[in-house]
Structure I
Amino acid sequence: MRLVAVAWLLAQFAGLACAELQENIRSTYYSAEHRAGTTLLATLNHHSPIRQNSQIFHAYTGWNIQWDFRWWEERDGRCRITSNQTRLQVEITLPRLVSSDPAVRRRFDRYLGALRAHEMEHVAIGRRYARRIDEGIRRLPQMTSCAALSRAANTLGEKLLQEAVAAEREMDRQTAHGARQGATLLED
């Protein structure tokens, strides 16, 4: 009886695909040397390598989501996902201030804390959508062919990537690229 129960349990879980989310977050820094008589804003604007649409930004988070699924084809051609591995690669670019002025350092440290918190919201969006892609692919139903299953998995992933980009844009719009969260030097 015990063997039958174990066999039944194994049969119930045999159709579930294995999922795995791998994450790699890396921070890179650019140096910003502050000179006396110059505002912190001017210093960071001068040294920042981050420019988009004629705007200068002091930090940037870029991420990439990749998925790699495996399937099993039945004799009748039906196909199901057996495993999926999703990878989230993140690179956060932040300033590193060079200054011996303690007041400037304190101001920068407050700003950097708010800037980093804002960038981590970008990471959270990437992570949330990587999980949604991973779970969505893993939960795809069995399909009539492996070609149809592969198309469905990739279409799902691409659709969720587009949603993630839109979510990032909306978050930046609502926070004014972090300014409403304290990542601003405009009073400088």
Structure II
Amino acid sequence: MDYNLLNIFIDAVLGKNIVLYYILGICPLILYKTNINEILSICSILTIIMVICSSVCLTVNNLILIPLKLNYLQFLLILIITYLIIHYTKLLLSSFSPEFSSLFDKYPEFFYTNYAVYGLVFLTVNFKLKIMSGIMFSLGSGMGYLIVAIIFMAIKDRLWSGYKTGHLKRIYVELIILGLVSLIFMSITGLR
């Protein structure tokens, strides 16, 4: 593996975490309280979706939009392609693994309206990454999302044993906790 690819991966996991650095994908983490097994399944599906979406959108952008000077269609095409990949992933999972497919219905905000997925695709296209670099950035971002989700769900379990999903009074405390976790991640990577 190339040193730059490993750097991109580690930086996406720890340094420029999709949740803590770019502040994307916080809403589903605050909205739901799930167990660790479900969050592992959700984040593994999200990581696969992120890798597929970023590689397909980078390919479409580099091979179709830029040569034909159709950059103004970039936003629309990225949204459509990302939504279609998410939808067809659900259909594919429903035929192979119904318990994974049921996660799409139980937690739709993690998949269909998660800004971590859409934001990651826009970041990979706007950074003008090559395909392998984009895949490593997506994979690292998915792993970073998984780490933050596990940490955050564990903290939620400890803080709110009688927690009700969507309770508005606790959102402020959860956002402060996310800020503190972000500071911890920045101290690990040397305060970028």
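The numbers here are math on the coordinates, done by the rules we state, and not lab data. Quick caveat: nothing in here was measured; it's all calculated off a predicted structure. Cβ atoms are built from the backbone, for glycine too; each structure is taken alone.
Data overview
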quantity	calculated
Structure with the greatest value (metric mean projected area of the Cα convex hull in nm², for residues 101-172 alone, set I, II)	II
Relative contact order in percent (Cα under 8 Å, 6 or more apart) derived as 26 - corresponding label from I, II	I
For FRET efficiency 1/(1 + (r/R0)^6) of positions 53 and 133 (r between Cβ atoms, R0 = 25 Å, to 0.05) computed as 0.35, the structure of I, II it came from	I
Given -23000 for helix-only ellipticity at 222 nm (-39500 (n - 2.57) for each DSSP H run of 4 or more, over all residues; to 500), calculated: source structure among I, II	II
For -0.60 (log10 I(q)/I(0) by the Debye sum over Cα atoms at q = 0.12 Å⁻¹, calculated) the corresponding structure among I, II	II
Winner on distance in nm of label points 7 Å out along Cα→Cβ at positions 37 and 157 once structures I, II are ranked, highest first	I
Among I, II, structure where mean count of other Cβ atoms within 10 Å over residues 29-36 as derived comes to 16.6	II
